[in-house]
Structures are given as C-alpha cells and as structure tokens.
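What follows is calculated from the coordinates using simple rules that are stated; it is not laboratory data. Because the structure is predicted, anything quoted here is derived from the model rather than measured. Cβ atoms are built from the backbone, for glycine too; each structure is taken alone.
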Structure 1
Amino acid sequence: MKKITKATFKSFVRRNRDNLLISNKSDYSAMDDCVMPCSGKFRVAEKSDRDADCSLGINGIWLVNGSRDWFTAFETEEMIGIEVSNCCGSFTVAIRKEA
C-alpha cells in the first residue's frame with residue numbers, strides 16, 4: 001500500500017475540489033480549550049476564508065505545520081478518500097465512487 005503524505009492529501013483535494021465531501025469527527029473548540037467530538041456526517045465541502053495554507057480553502061480542513069498530521073486511506077462501498085488526524089481534530093475528505 002502506498003504511503004499517504006501531506007502532498008498526496010493536497011493533490012487529492014485539488015483534483016476533487018468540485019466533488020469533495022467532508023466529515024468532521026472532532027474539532028478544536030476554543031470555548032472548551034480542547035478537541036471535542038462532532039457529528040461525523042458527510043456534507044458537501046464549502047469554501048473557507050481561513051488560512052489557505054492550513055485549510056486548503058475548505059471549511060473543516062485544518063492541517064498543522066511540521067509532521068503532526070496523520071493520514072490514512074478511507075474507503076467504503078460508496079466513497080473513497082483520506083482520513084486526517086492531528087492535534088486540532090480529525091476529519092475525512094472523500095468523493096463518491098463512480099457507479
């Protein structure tokens with residue numbers, strides 16, 4: 001199995017930006033000052049005005065500098081994508097498989 005890197009992840013997001021789905025399993029909460037669970041439901045990825053280097057311009061994505069992001073392949077019968085975990089939370093970006 002090919003190792004998934006930050007470059008692999010960025011390329012996947014760029015190639016599939018128009019069809020991208022995102023699911024946040026956990027996210028950093030400034031109010032609680034810790035990572036809190038989220039719904040985990042997939043939704044259509046929306047454009048973000050946050051730091052493009054960390055968010056890649058998409059709400060729900062947040063990468064950290066250095067090598068503190070962990071990437072894992074994600075696949076179900078309906079979708080294929082990449083799971084990401086770091087100190088700010090965990091999320092999955094995916095696209096629907098073609099029928």
Structure 2
Amino acid sequence: MSKYKSEKFGDNKWKIWEHDNGFKRLLCVMTSDDILELFNETVPRTVEEPFLEGDTNCKHAWRVWGFNGNFLQCNHCPAMKKIVKLVPREYKHG
C-alpha cells in the first residue's frame with residue numbers, strides 16, 4: 001500500500017513523494033497555490049445526508065427548514081435531509 005509525503009522545497013514549492021514497499025518516488029513538485037486549487041476542486045463544500053424519506057415519487061422542492069438551517073425540508077412532502085458543511089467556500093494561501 002502506497003503512502004504519500006510532502007516536503008517543503010524552496011519558499012513556495014512542495015515535493016510530493018510516494019513511498020511503496022521501501023521505495024521512494026518523486027511524483028511531482030507543486031506550488032502552495034496549486035495544492036490549494038486542487039483541494040478546492042476535489043473536496044466537497046457540503047454533504048447531504050438523508051434524514052427522513054417522504055413520497056418517493058415527489059419531485060422534491062428543497063428549502064431551508066425554518067427551525068434549523070442545517071436541515072432542508074421539501075415543500076411538497078415530509079422529506080427532510082441534513083446538510084453538513086465540511087469546508088469553508090475557499091482556502092486562501094497566506
């Protein structure tokens with residue numbers, strides 16, 4: 001199983017290494033901005049978890065639940081789901 005490590009290289013660059021069965025291989029060199037851009041593209045901002053099932057044939061019209069903004073509720077049926085905010089909108093370097 002491969003493991004990965006980063007090593008600071010200069011002021012604003014990082015070497016990304018792969019370690020596998022005792023061997024070490026350089027994968028790439030990235031700037032801090034490249035890493036942040038990749039992170040922002042791959043990590044979702046929110047995750048939606050099913051909370052309560054409603055009408056399975058309903059075309060859900062989701063709205064924020066008035067009692068708790070971490071939940072969405074359907075306007076047409078009793079379906080509800082929880083929203084988990086994982087990361088801020090954007091991470092910025094420095």
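Tell me which structure, out of 1, 2, gives 5.3 once distance in nm of label points 7 Å out along Cα→Cβ at positions 2 and 66 is calculated. List each step's numbers first, then the result.
On the way: 1: 2.9; 2: 5.3.
Matching structure: 2.
Where does the value 154 come from, among 1, 2, when volume of the Cα convex hull per residue in Å³ is the thing being computed?
Working: 1: 108; 2: 154.
Source structure for this number: 2.
Who wins on FRET efficiency 1/(1 + (r/R0)^6) of positions 26 and 74 (r between Cβ atoms, R0 = 25 Å, to 0.05) among 1, 2, i.e. which is largest?
Values: 1: 0.95; 2: 0.00.
With respect to FRET efficiency 1/(1 + (r/R0)^6) of positions 26 and 74 (r between Cβ atoms, R0 = 25 Å, to 0.05), the highest-scoring structure among 1, 2 is 1.
For which of the structures 1, 2 does the calculation of relative contact order in percent (Cα under 8 Å, 6 or more apart) return 22? Display every interim value, and only then the final one.
Numbers: 1: 28; 2: 22.
Structure of origin is 2.
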